[in-house]
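Student: Take a look at the structures listed below.
Every number here is computed from the coordinates shown, using simple stated rules; none is lab data. The structure displayed is predicted, hence computed values, not measured ones. Cβ atoms are built from the backbone, for glycine too; each structure is taken alone.
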Structure I
């Protein structure tokens, strides 16, 4: 998964408004219902790792999320094995004290499986190395709902299908856990074959530290649709396109690229951090009146009705499955277009200028 810091902030703010029953009154969700529903939140008193103790948990894929889940669960007292093909990720798992097994071996011995593979390759690995080894009574867990929501993976009826989706990247899931805190997570049950699916999911969420913050119950559809939409229109697509367009506008008008980058990219972090920590109104309390007046009067000229209409079209592509189909077809056909789009942004003036600006701040570390 990607850095969903802004969404994590929204969840933290929601968690702070929960009443004593752990439910939010009249909170709206439109993923499958379109009406007003109360949102259920579980915390430490509701979610204990005990249900996983004495069981074998296999984390399939030792990448960004997989490593964090495996280490946090192990530190919470859970018996964890790693299913990972040979390569750098397997070497990393070995350095962390695991003895990686082949994916099919991990499936054979595990009671609970956590599928932490990339969206685009998970279904193929599932079909070739997992599906034939699954047995009734196992739990199949996902860290993102993509492959269940769009039907790329269709688990057998006798298996629990659950999801724990932390609202942040694996590195943050791990670092916050080590600080004795937790990152909010979304929890969902797609299939309860054993009658204990939610109990298992809550134990898994508790084991990675999410109950220290809050575990919000949802559906695979809601998690997937909001996650993809957020990535495309704000967190990745929107921010990338906006900063590039603003940078280009200043450079084309004759301003030095370094000044353009400092204003349109570098300072973005400062404002986003305020938004992350304090919300919109209190962020505005901490910027200048000039900046706030420009925000209030010019912002709507950037995000226009046309922009909002495009957001609605993007959301419809997510909900209809068109985006998912496009992405999986791109991956399975070799990813030529994806690589070309990626490579086109690697050595631009924007990127070269960014390296120059970051060199002024050696504490940021390696720019590799």
Structure II
């Protein structure tokens, strides 16, 4: 896109993965174990001569403070909006937006047992247009992490009315985005019961960590889309006509111990272009970044059909090498081999069962 990328790095430290990938870096006195000091961000942006600040993935605890500091420095913030970000910390805001959009929320569900959890990614621009890009099944979740994401959701893939149900979810997500008056990427999270009814449970703004999943089935660069929307451009017309192709799985590789230890080795076996994608900030010789721990990597596989994507994921996990950590790779492979998972029959309680199997 011709946009120069500048990253912040600790002074006198070996270059980590993101520093090597950037056009240039700004060195600052801070310990990488801690977050970038918020009070220093304004001067960092001034030194960099930055036009905008991208604050990373959605859900960072420091996001509000960083966005406030960037805004005070009169620098555009990509991927978040202070007013919306603050409002979403209050469940009443989500409930009020859902009421205006005529969408049910989980607060209205009296006895929602073993639901599926799906999210719909929506792009909204500053001109009032909204587009639902795709859905993601995130039911295999623990309190801290979603172990496996996949798209399309098996729940919709195997339903006779799956496409109609998808369109209904997409429309509800678009209406939520419209009511929140947010320009950028927004993820609306739904709970589905066995009877096929849906309720909104949460709304998240910014770039989701599992963005590679949506990118692989749609061919859309979501970070580039964020930059275009932030610069005031309208959503491209081709995005409205996009059709997801094939199936994709995304697995979270976690360190179960020694999360602060230096990375001794990290490797992913070669794979056909467009079939396997590994996203990681692991740098050999350095500890995992503090704001990633215990996440080592996100591994995404894509294939024409679900079974092929599943087998590709299993093979990639089997050949992945990450040391010195004990990881959850064996758990992930056990999930992939489970008959219920292969049949697409799982819900929000399934991850706990796999953890103790």
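Student: For mean count of other Cβ atoms within 10 Å over residues 186-193, the calculated result is 20.1, so let me know which of I, II that is. Could the numbers behind the result be given before it?
Tutor: Numbers: I: 20.1; II: 23.1.
Traced to structure I.
Student: To which of I, II does the computed value 14.4, 40 (Rg and Dmax of the Cα atoms in Å, for residues 42-217 alone) belong?
Tutor: Numbers: I: 14.4, 40; II: 16.9, 57.
Source structure: I.
Student: Here Cα extents along the principal axes in Å, for residues 106-169 alone has been calculated and equals 39, 32, 28, so which of I, II was it run on?
Tutor: Details: I: 30, 20, 20; II: 39, 32, 28.
Derived from the structure labelled II.
Student: Starting from the value 17.7: which structure in I, II was mean projected area of the Cα convex hull in nm² calculated from? Before the final figure, lay out each step's value.
Tutor: On the way: I: 20.2; II: 17.7.
This figure was derived from II.
Student: So, one more: Of the structures labelled I, II, which one yields -14000 when helix-only ellipticity at 222 nm (-39500 (n - 2.57) for each DSSP H run of 4 or more, over all residues; to 500) is computed from its coordinates?
Tutor: Details: I: -14000; II: -9000.
That value comes from structure I.
Student: Here FRET efficiency 1/(1 + (r/R0)^6) of positions 98 and 242 (r between Cβ atoms, R0 = 41 Å, to 0.05) was calculated and came to 0.50; which of the structures I, II was it taken from?
Tutor: Going through each structure in turn, the value belongs to I.
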